[in-house]
1. Kindly point out which one of P, Q the value 1.00 was derived from, the read-out being FRET efficiency 1/(1 + (r/R0)^6) of positions 16 and 48 (r between Cβ atoms, R0 = 35 Å, to 0.05).
2. Consider the structures P, Q: one of them gives 0.95 for FRET efficiency 1/(1 + (r/R0)^6) of positions 8 and 56 (r between Cβ atoms, R0 = 30 Å, to 0.05) as calculated from the coordinates. Say which.
3. From P, Q, which structure was Rg/Rh (Cα atoms, Kirkwood Rh) = 0.98 calculated on?
4. Consider the structures P, Q: one of them gives -31000 for helix-only ellipticity at 222 nm (-39500 (n - 2.57) for each DSSP H run of 4 or more, over all residues; to 500) as calculated from the coordinates. Say which.
5. Could you figure out which one of P, Q the value 20 for relative contact order in percent (Cα under 8 Å, 6 or more apart) was computed from?
Structure P
Amino acid sequence: MIRFMKDHTAYIEKILKQNTIKESVIDYHERQIQRLQHERLCHLLVMLFTLFAFLSLYIVSFVFGRWEIYIACALLLPLSLAYVLHYYRLENTVQYWYKISDDISRKCGMISTVIK
């Protein structure tokens with residue numbers, strides 16, 4: 001997914017440097033935004049579930065103090081952090097692609113250049 005985001009961003013930035021842009025580019029870019037939004041939603045749900053599982057086990061570890069629970073917490077913590085970092089990247093990319101979408105629309109004359 002990270003490779004896809006980098007490749008698409010580079011492709012769109014290359015197109016933005018051109019003087020004229022076809023309106024089909026905005027349709028293509030909007031489809032990619034929808035795909036990324038779907039990916040972001042899936043990762044949000046998984047991230048929340050993983051964090052909930054970690055926090056639940058962490059609280060339970062105080063009550064029972066079993067070594068199995070500590071191992072589960074030790075495994076879920078890096079996984080939770082990885083999901084948070086990945087979701088952070090997805091969120092920032094979506095926000096950046098929104099800006100690019102507005103730039104493409106301005107170049108195509110679809111929205112006013114006054115709005116920035």
Structure Q
Amino acid sequence: MGWLLAVAAGAATGVLSGFGVGGGTLLLIYLTNLAGMAQSQAQGINLLYFLPSAGAALPAHLKHGYVETSVLLPAILTGLACAALAAWAATGLDTGLLRRCFGGFLLVVGLRELFRKA
């Protein structure tokens with residue numbers, strides 16, 4: 001029965017990733033809270049999950065003109081550098097601290113979305 005919950009989580013986060021609303025973040029919540037996985041291990045799985053789901057969604061976003069090509073290269077280069085730095089930092093952090101940081105990040109993003117003007 002555990003596999004059914006994993007399939008449902010994968011399907012739900014895949015749909016959300018296709019919409020571009022952070023399905024990977026929700027996958028991390030599932031992996032750490034429901035599947036009982038360590039934060040660092042869940043982050044590694046999330047990275048591997050993101051590659052094919054992003055690749056599947058990208059053609060539709062390109063076709064409909066949802067990719068701003070003028071900022072693509074600077075965003076990719078900055079994202080790669082910051083991802084490498086953050087991955088290096090995350091491997092040295094205590095799992096409890098990492099979970100608290102991630103939880104704080106989710107709270108900030110959630111509150112911002114909740115109180116943002118339309």
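What follows draws every value from the coordinates through simple rules; no lab data is involved. On a predicted model such as this, the values are computed, not experimentally measured, just so you know. Cβ atoms are built from the backbone, for glycine too; each structure is taken alone.
1. Q
2. Answer for the origin of the read-out: Q.
3. Q
4. The read-out comes from structure P.
5. It traces back to Q.
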